[in-house]
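Quick note: the coordinates plus some simple rules give every number you see, no bench work behind them. Since the model is a prediction, treat every value here as computed from it, not as a measurement. Cβ atoms are built from the backbone, for glycine too; each structure is taken alone.
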Structure I
Amino acid sequence: MSDREKLEARLIWERPEPASRPAPEPLSREQIVRAAIALADADGLAAVSLRKVGASLDAGPMRLYGYLSSKEELLELMVDAVYGEMASEGPLTGDWRQALRAMAHRTRRAANRHPWFIDLLGGRPHLGPHALAHVEASFAALNGTPGFEHIDRIMLAVGTVDAYVLGALRNETSKLESGMNQGQWEDASGAYIQRMIATGRFPMLGRVVRDATHPSPDAVFEQGLDCVLDGIAARLGR
């Protein structure tokens with residue numbers, strides 16, 4: 001067997017589950033993944049381990065190894081399950097702007113339901129069936145649209161929106177990682193910021209504090225997305 005064949009044999013997406021056993025309790029990859037997602041939703045990714053997932057299912061970690069070989073595979077299965085939730089919202093419809101906007105908001109809703117999800121995006125592509133279906137639907141929504149005749153333009157537009165969404169959501173979640181909500185964080189840091197502005201070294205930050213409207217996170221996300229889509233439209237018009 002070649003190195004490539006050995007690698008493909010290790011991919012969980014094409015590796016069958018063990019035969020179902022009635023005792024001590026029936027188990028499946030879906031049950032394992034749902035248990036892991038419940039732990040991550042409650043306490044973050046740090047709470048996810050094969051031992052803890054097994055304990056929540058009254059199964060030892062060695063039994064779980066019959067269904068997956070590592071925590072990394074479990075995380076991949078969790079990501080794909082969230083992509084499945086996104087796909088359940090139905091096809092992307094409308095013109096290219098509507099389709100890309102819907103794609104962005106689906107990802108944001110998924111990240112709001114599962115805050116850990118954004119930490120697992122980026123880097124190497126996800127190869128699960130639901131993740132691949134999401135990419136396929138995103139590309140297909142632009143296929144045949146004037147200006148997107150070449151696949152490179154489709155990939156650039158989808159990739160640009162994905163990059164914006166990833167950055168915007170990480171910015172949203174980073175403000176809450178201290179354990180404080182936005183208001184608490186502002187109260188805790190406000191006096192320090194005011195002292196720094198009073199030094200006169202940061203006049204633009206002073207304008208931000210005094211004059212900026214500071215819209216809600218929903219509005220900020222929508223406005224940033226509009227900028228990205230306007231940029232894509234301008235590029236198409238050139």
Structure II
Amino acid sequence: MRPSRLGRLPSNSPVATPGVILVAHGSRDPRAAAATTALASAVAAAHPSWAVHASYLDHAGPRPLDVLRRLSRSGCRQAVVVPLLLTAAYHGKVDIPAVLDEAASLDLDVALTDVLGPVSDLLVDGLVRRLPSTELDAVVLAAAGTRDAAARTTVADAADALGARLGLPSAVAYASAAPPTAGEAVRSLPGRVGVASYFLAPGLLYDKAVESALEAGAVAVAPPLTDAPEVVSLIEGRVRAALNVGLLAA
């Protein structure tokens with residue numbers, strides 16, 4: 001998927017030390033910030049020529065606009081904002097574009113990429129990587145949940161793609177905002193059911209999905225995607241496309 005061209009960087013912008021701002025939702029749970037920091041560190045390790053920063057829309061800090069302001073004051077002249085979101089729901093459609101609107105007065109060219117979803121081969125690879133190596137008869141893809149019907153469709157597509165990859169019956173589940181729960185999805189499938197995690201970081205909703213699934217008899221529950229190499233590769237592709245250049249130095 002190509003990045004959105006909101007705030008696209010000029011093709012003649014210098015590419016030395018671009019700022020890369022990863023924007024997570026944020027949580028009161030310190031595990032969520034630790035997961036986002038781990039992902040930012042993995043991206044930075046893969047691309048030392050990028051100035052990679054973690055930021056958060058809520059709860060934890062820093063906020064993305066604060067990071068953009070600091071980059072501008074430091075002399076950075078181009079930045080790429082990457083939403084750490086798996087669906088294009090409210091935060092991706094409203095909250096993060098609003099940050100770019102506020103950053104318009106900065107002496108900084110800013111590009112906004114698409115979210116990391118919907119489903120792709122890389123995302124499915126990451127989901128499979130995180131699944132425990134347990135013999136399964138079926139799989140549930142558990143996600144946070146959203147009231148956005150179009151976004152839920154993309155999660156259901158991801159569940160179908162995961163089932164097809166594994167050659168297993170599959171179902172989708174949500175921790176909030178929409179049915180079914182993880183437990184309901186587990187009970188709807190036969191045999192030994194495992195649960196894949198359509199979460200980038202742990203937190204209240206992830207824990208809720210895990211508890212519901214285990215109570216219903218799930219034999220395995222995957223940890224969040226966090227800093228899986230496939231997520232790093234997705235971010236890499238988004239940033240490279242936004243910078244509108246060829247391969248950058250690793």
Task: If P(r) over Cα pairs in 5 Å bins from 0, in percent is computed and equals 1, 5, 11, 13, 14, 13, 12, 10, 9, 6, 3, 2, 1, 0, 0, the structure in I, II - done: I
Open item on the list: Matching task: -21000 is the computed value of helix-only ellipticity at 222 nm (-39500 (n - 2.57) for each DSSP H run of 4 or more, over all residues; to 500). Pick the structure from I, II.
Closed with: I
- [ ] Match the computed value 3.4 of distance in nm of label points 7 Å out along Cα→Cβ at positions 60 and 164 to one of the structures I, II, and report its label.
- [x] II
Task: Top of I, II by distance in nm of label points 7 Å out along Cα→Cβ at positions 116 and 156, largest first - done: I
Open item on the list: Comparing relative contact order in percent (Cα under 8 Å, 6 or more apart) across I, II, which structure shows the greatest value?
Closed with: II
Task: Answer label among I, II for the case where Kirkwood radius over Cα pairs in Å, for residues 100-203 alone, calculated from the coordinates, equals 14.9 - done: II
